[in-house]
Structure 1
């Protein structure tokens, strides 16, 4: 199975267990932080509009001691990691901006790899992209395509609802 389909499966499994995307991201970020040998500070672009909540999730999930803005935790200890968790942090911190660019380029390459593997252009993969929406509508029964799509994506719910409405009109 391709790396890209593994992520969709992981997201689908988490959502089936009522784990939100923000919670799943916090799990992955905390594991990444825990895997680092030496880290003094982390800057997080919070996907949660309540930025402190995302920071608190990371702090709770990580095995490393952290102190973040607005997070009440034990007194500062030796080796405590400074954590900045802000919504839209990429607009304020150059290191987050750089990471955001790298993530976008990586994502775009993966979308291109998926299109090549499928043999057709899937568009940008964003919910706002008309081409992506049409490709999904046209491939709901395509077993090669569906492993690349998140089941619990609002866009999928909307498309399935539209298909059901179209079916009922017949």
Structure 2
């Protein structure tokens, strides 16, 4: 299986997960409102489920947005560049993001392991489950950064070869 096919499959799976989490989050909120205000018998777990699904879907969604290159960024300088200077700026930017993601992933993992024995109030699940979304998202986005850096380097070499410098 080649990298592009694996990327497409991963993209489809994560998109489906995000949609499923969104539907489940909506259902939990509606159920919570219904039980609280219509039946006057609130369910304790609906808020927790909606909160943890929001956390996971948001962080997994950041991977999807990065994969589609649709994240918010300031491009007024990069848009004025072309060729090698543009590639260098893109590589530096991706390297900076990668450093942030390594720190985010490491600290997220430390936090998740520290929270492993603590149980949530209503669901009684490990608090590490919501916190594991941090290193998972960092890992997914870090892979995309490495791929992007590699692509820019390959294109830079190809540019030099086309110009007869290689």
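Using FRET efficiency 1/(1 + (r/R0)^6) of positions 89 and 121 (r between Cβ atoms, R0 = 30 Å, to 0.05) for the comparison, can you identify which of 1, 2 gives the largest number? Let's see the in-between values first.
Values: 1: 0.40; 2: 0.05.
Once FRET efficiency 1/(1 + (r/R0)^6) of positions 89 and 121 (r between Cβ atoms, R0 = 30 Å, to 0.05) is worked out for each structure, 1 has the highest.
Computing distance in nm of label points 7 Å out along Cα→Cβ at positions 65 and 81 gives 2.3 for which of 1, 2? Mind showing how you got there, number by number?
On the way: 1: 1.5; 2: 2.3.
Answer by label: 2.
A value of 12.9 was derived for mean count of other Cβ atoms within 10 Å over residues 105-112; which structure in 1, 2 was it taken from?
1
As an exercise: helix-only ellipticity at 222 nm (-39500 (n - 2.57) for each DSSP H run of 4 or more, over all residues; to 500), calculated from one structure in 1, 2, equals -17500. Which structure is it?
Details: 1: -17500; 2: -25500.
This value belongs to structure 1.
Going by mean count of other Cβ atoms within 10 Å over residues 97-104, which of structures 1, 2 comes out largest? Write out the running numbers ahead of the final one.
On the way: 1: 12.5; 2: 16.5.
Largest one: structure 2.
Only the coordinates and a few stated rules stand behind these numbers; no lab work does. It should be emphasised that the depicted structure is a prediction, and the values quoted were computed from it without experimental measurement. Cβ atoms are built from the backbone, for glycine too; each structure is taken alone.
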